[in-house]
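Heads up, there are several structures right after this.
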Structure I
């Protein structure tokens, strides 16, 4: 399965660095949709991603509309992560998909409302207490990414620890 993590206008360099590291460790492709709230060369991004940047498949997009032109939601298995989703991320059966796109909005506003309304059937959420606004972006990516991998039986990932065996 090809997993695509799409960050739409991310604002915090450390989150993007952490997400890049998760993508590198799992073989997921990272899409960065501009404008970014930082430079990809910033020290904080590089530090959070450690020495995994050369192991990461990354694609940058000039704008969200350019991303959607290249990867139309109707032609791709695309899921929009939002606190407004009626279904949760575990309600989706990813196991029969060859490729999946998981879209996450910027830390302060999430994904654009008009895009969510157009794609409400594919809007999903992570359950949490109703008194809080949202989870940290890098944590949210990790939660959903590993659910997709779990449903794919962690295909191509290390199955057994090489330590203490």
Structure II
């Protein structure tokens, strides 16, 4: 599937698993609530210290993955057991945001995505918590990729980017 489709899926996913490399090289993956602000920039927030921050300091390369519309099914034409799904993956570089204005704008974007009805409390929350909140920016280093398995109403698998 094309990159714009993959970006849309990453936007719609309730969480995106971000995979890091620990300082010892072992993998560490965690589902996070990301927000995208342009074609290649994502943000998340976390504590000022912890495993994610240790991973970023050791190796800023991260992988993003998300799956939506996941449904076990029996193939309508062949009777094979299968799974209908939509998925997206991307690779990027993570960095801790140090500019206060960018940090606040990223937190605003996160809140607008996940708690848009509570923006009246945003400024008070920033005043209370900004100094103890880290914001991480992920910049994609290549266009994301997407995959899916989906059947149309006639039971034909929709292949090679075919949309309904």
Structure III
């Protein structure tokens, strides 16, 4: 059994994230979606709200577990029994950042591998930041995020 951990802030989860989860399940027996507290970011949603949204979006898939974490990812991966860190890549700019993180994780724990999946072409331009910006100004989000996330964003921004 190979368990992967898919870390991120998921503020909010997008269709691009869901694409990575679904495709990751073709490669791994199970995935832990690890919602992290990133001190460099100021999330729109609380960690509890983000966990609730992700759980709702993956409720049809029993091989996905959603958990919050704080601290080193490799330590949390070991705690979960994961041997793979799953990361999505959209563009070359993502690769530079993700490579640095993967190398540091490798330095910290040689038994945990990082696997990169290219985001599906349909979702390559989507990021949580861009989605929140569009939502802030009343943009159409129907093809960017699941319906429940769209509802939450509209409520946050008064639409």
inquiry  = One of I, II, III was used to compute distance in nm of label points 7 Å out along Cα→Cβ at positions 70 and 118, and the result was 1.7. Which label is that?
reply    = I
query = Which one of I, II, III has Rg/Rh (Cα atoms, Kirkwood Rh), for residues 14-101 alone, as calculated from the coordinates, equal to 1.12?
reply = II
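Just so you know, all these numbers are worked out from the coordinates, no wet-lab data involved. The model shown is predicted, which means the values in this text are computed figures rather than measured ones. Cβ atoms are built from the backbone, for glycine too; each structure is taken alone.
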